[in-house]
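Undergrad: There are structures below to look over.
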Structure P
Amino acid sequence: MKNRYFNENVLPVLLRVRSWRLVGSVSADSHSVALPRHCRWMLTHQHAHPYAEALIALEGTTVYGLDNRIYPCRPGTVLVFEPGQAHDNGYPPWTPAIAHLWISFMQDKAMARLIVSRQGRIHARGNIHCLVDLDHAGLWRQGTSSAFRAGLPVELIRLRLLAALAEVVATLVEEGYRDTAGDPQHRFQREKIEAICRHIRETGGADARLNHLAQIAGYSKFHFLRLFQRHTGQSIHAYVNQARLRKVEALLARGLALKAIAAELGFSCPAAFSRWYRPFRKKA
């Protein structure tokens, strides 16, 4: 039976969990490389966000930057990005032919997309119509929390991470074999938008930029805008502002200073937060 999402070349990589190589800060035996060209590119192409994410390399050999270090990335390489951990934002224009599976952990759901590079052009394929439910011990506890990791052996942390990722990957692959005849596509789109909305509300709109949200969802920004408006009745800008205001009210009630609130909401500096907040405070 043919899998709708993963071809016969990449399925063995996903199914042979024992061959996965976990690299980065959670691996004691991963080795970084020195590539001056990629280092220069990283200076203006790095970001961090308030949710965990994982990259599983499926095809091709390249490198990827994490915490200002560069790691070889070939089939079976797995990188896990903790919330707030800096890593490459996109791929440089000289990226060879590759296929990477990206998994974003948004509160109680995991959503996946394929990133493919062909002839120097990067394509995002958001055709994996599967949202994976995460239990209360999801990836947030499986090693991405520094408090959870404190004092634990690296081997245990690696096992936790790989076990959590293997469960998500198994669900994605299994979904690729399921008969979806009669499944309404709009239901999946609604569920994906709802998951992103919950993330925006929980984080108070931190790092909720259009390009970034569309990338997570696996849609073009124009298609994502249409879907978001259709399912929420609001623009992304209005929804994010509403979520931020609610978060500000909650943080003020806890006694936090405006400077601390600005940092919590992901503003670049207190002055930027003040410029955003001033019109709303006047209305109040």
Structure Q
Amino acid sequence: MKHASIRTCAALVLLGLLVVVPRSLFAADWVNFNSAGTPPSPFAIKKAKAKGIELKPEPGAPLRGLLFRPKGEGPFPAVVLLHGCRGIQAYQKDWAVELAGWGYVALLVDSFEPRKAENMCASDKVNTGEWDRVVGAQVPDAVGARAHLATLPFVDANRIAVMGWAKDAVLSTVFEGGMGQLYDAKFQAAVAFYPDCRGNMSGRFSAPALMLIGDKDDARRPDYCQRTAVATKGSSALAELKLYPGAHHGFDDPQVGERFYLEDAWNLYKNPPRGMTFGYSSTAHKDALKRVNEFLAKHLK
């Protein structure tokens, strides 16, 4: 594989420049595929087997996604991208373009439109089946997207990572106690922007992870991510953490502006559980570009 574009971009970022690849250089195509569905848990399988019953996975839902690809024939490494509770945003498309510029195929999954869902940040969505039906399906969605990428002749099926802004789905794909471990196909790396590390603090990962979060993120517990990173020390699958001083939720989204407060957003870490601060940080964004570039180059060689 040729690494010229990856090395060139990495060099520019190391010089402290915020490299923004024009979106028009990499046309995106909508592609259709299926979610991986929900496999039965090992406990459910064991219980059914004792009764002489064979459980089968629930069928996956029809999905779509925006596919960005580098110039050339490949095969290229690839990255599955998962949006957050606001759905696909412009800055996430910009990240996909950056990835294509670095030499990766990028598939930005749309978990909302095929399920006729919209913004899922509001607190009234969480205590209903709507949250589980849509947001709770993002791990199977990621696995389904990975399976689709593996069928493409210009993708190297052995070099696929997952990256995104979903609350906990990204880390759940590579956490040994997460839903992603119910599937045979595994991701080779994970990049999680402002993740909820509450369920991952034991530090048992099947693949290396990079966690990026601001220390002023009032919708998460940055200290939980610190504990996760510490717990992986000495492991072959490290969880690296970059904590950005003064940065808020959405630090890599220029459209949120310097700061705004979303009053009705569900927030487990407030009492009552609502309200979330968003804020863009050009410093954190620039550093995130550099770190993601280096992390993926290291683990998807």
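Undergrad: Who wins on distance in nm of label points 7 Å out along Cα→Cβ at positions 30 and 54 among P, Q, i.e. which is largest?
TA: The structure with the largest value is Q.
Undergrad: Of the structures labelled P, Q, which one yields -8500 when helix-only ellipticity at 222 nm (-39500 (n - 2.57) for each DSSP H run of 4 or more, over all residues; to 500) is computed from its coordinates?
TA: Q
Undergrad: Taking FRET efficiency 1/(1 + (r/R0)^6) of positions 174 and 254 (r between Cβ atoms, R0 = 30 Å, to 0.05) as the criterion, which structure among P, Q has the greatest value?
TA: Q
Undergrad: Given a computed value of 4.7 for distance in nm of label points 7 Å out along Cα→Cβ at positions 166 and 262, which structure among P, Q does it belong to?
TA: For distance in nm of label points 7 Å out along Cα→Cβ at positions 166 and 262, the value 4.7 is produced by structure P.
Undergrad: With Cα Rg over 2.2 N^0.38 Å, for residues 78-117 alone computed per structure, which member of P, Q shows the largest figure?
TA: P
Undergrad: Suppose you compute percent of Cα pairs over 24 Å apart for every structure in P, Q: which one lands on 54?
TA: Source structure: P.
Computed from the coordinates by the stated procedures, all read-outs in this text should not be read as laboratory data. What you see is a predicted model, and the numbers here were worked out from it, not measured in a lab. Cβ atoms are built from the backbone, for glycine too; each structure is taken alone.
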